[in-house]
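Please go over the structures that come below.
Only the coordinates and a few stated rules stand behind these numbers; no lab work does. If you're wondering where the values come from, they're calculated on a predicted model, not measured in any experiment. Cβ atoms are built from the backbone, for glycine too; each structure is taken alone.
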Structure I
């Protein structure tokens, strides 16, 4: 028996087959047969494609895809695919949409499809003069950038504008160039990064400084998705419920501790659609949270107020850098199927739908908090998960879940006790 200490330094790991990699991992981590077999299941993604999407693939992780119903967006009825593991998220959107459906549903708009790439210049002796030198080269910059992606220009995109700032950082003043690019139906990261890298040596030659970072910004504040809706005061339970929702919003506006959880609830819906369509969840999440902090205090991404007739009016404005071309949106078959369900033909439309889902999610969370509390609805669905964790199968799952709800004790230890009693009966 070998006493050699296992090491994560596995030479040539990326050159192994998926099965060989899995065997190495199983050996290193002492995985049992059940875990090996689970990781070996491809789900609905071809193993060869999975191996091309990321490095060192050993398996796939399946996330449930549910459909949010009742959504009317800009007078069109839409079914929304949502990929999430969290109980009650899909149901929350369905309920929120149903309660404003007769009021016209959601109205959306988009500020545009502009993304920003940043070029960081350091070592400039005269940063303010360098700023002007760069601005004077705008026509040349546009030609250089657009030459990086002629197809994007053909489609009506390309460099839209430039902005140059002098930032007084701790180490030294920095000149930061913003390339503002219309990326059309792409998420845009590759397009803007390529432009920034192509431009870097020219900026150095014009200014005598040195370029370090050449990268997009995920604070997509020139690519804002907006949605609004009105909920009838009678439909949501009357003025007391409406006022409770307004009060909960005011709490989030005043307190970052509350705003963080408030916005996490919004992102429950947003991220689920972003993931289902093969888009970059991390980019959207970081952009949203940064946007919520632009005033210097972390605040709500939504706004809630009382309409002139006494109804509840909600709105959201959120950066939404999503695309329909490139990456997993084109390669992942489930993402393609979800986009087909949505019926979207532009990235702007996808972004608007996602914003509407975020607003719906927030409404449901605030209404629950203002009335029965967040746990009642969540625990109704979570009880099924606990039942399965306790070992319930088939019809036992619903029966055991109901017992947990009746006892108001959705806990694993209680589930195990109740399952034993259930089986004895």
Structure II
């Protein structure tokens, strides 16, 4: 493979692995706020036990997330120098804002969250929990804003020419609130909340099946199920809003997401199928005619621009984009069904005896992770061949001085290190789950109220 393809694979690997952990940190942060808030409100020591247990898991995901996130910033400079020059002014302000408003806030209060249980008052500790969770959410804002600017650039003008061309901000707030930013931030949040909630549900279901820590597991699952249900349903709303924005700002991507080839015709929604890019059709497809046109325009007969409306060199890879998008949607619908089924059985009083569903819940932890990864693949591959939509192509953005052998060597090294990190993460997480909550500390923090 050439330098361009190797560099793309290297960045895809590092960001895919990194993106396992920030959604967990964001989702667990929200749940920690709920759990510790319930402890302060009710004085029930069980909520204190829950908070202390999940704080340990949060700390593990935070640590691995920070370690794996740093690598990508170096890759910008080493493998993507033309891209770095082009977006430097834009990304510099966004990443600086992340450091000032998010990372310092999150890391500054993390020590209080982890070690301040018996050193500060309960309310001060709760404040630190809220600020750490807020910092995690702020961090996502600035990262997604920067990425959204690549999808729908705004608030800038171009300076220079050729490979020295760069984007210079003319309106900071137009850059921040670029056309896709708000929808994408909210969509990422809902995916993150689900990732955290389903981790809690999975571990709780495991304890219930093993008949260990049953009271702890029941309360944890109840809280997480409500969060999962709200987030999964809200994901439909944010997903619809994002799709409308894609139709307006990135019509070629929308056509690839839905496998719509016709130049100008009413567009169906495919429930499933397999794109045949050679013959420009969807094989084995099951579709609802006109539904995409109706969703976008309120008129099932209104035409939608298809892939054949665009030059071949400006069409994204259809198969990967189509299958990733439909996989994400399918998992999202399944998670809605699972969360609502759980709430229904909870209302009937039979959830914790439904062994079949608890077994499904143990495995369901992987659902939001796969959906989040597939969503990013659909979004990033769907904007190809552009790295900055409409302004800079991916093929023109990589570092010309880097040798293929160097990229391959670093790619293999990253694969080895990340494999070890993943094994370490799974091992430590498994140890924490098997150890379970430390019920003997229940009375310690309560005495400080």
The value 13.2 for mean count of other Cβ atoms within 10 Å over residues 308-315, derived from one of I, II, belongs to structure II
Any idea which of I, II comes out highest on mean count of other Cβ atoms within 10 Å over residues 68-75? I
For 25.6, 85 (Rg and Dmax of the Cα atoms in Å, calculated) the corresponding structure among I, II: I
One of I, II was used to compute mean count of other Cβ atoms within 10 Å over residues 196-203, and the answer was 18.9. Which one was it? I
Can you say which of I, II returns 1.2 when distance in nm of label points 7 Å out along Cα→Cβ at positions 100 and 252 is computed? I
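Between structures I, II, where is relative contact order in percent (Cα under 8 Å, 6 or more apart) highest?
II
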Among I, II, structure where mean count of other Cβ atoms within 10 Å over residues 20-27 as derived comes to 25.2: II
One of I, II was used to compute helix-only ellipticity at 222 nm (-39500 (n - 2.57) for each DSSP H run of 4 or more, over all residues; to 500), and the result was -24000. Which label is that? II
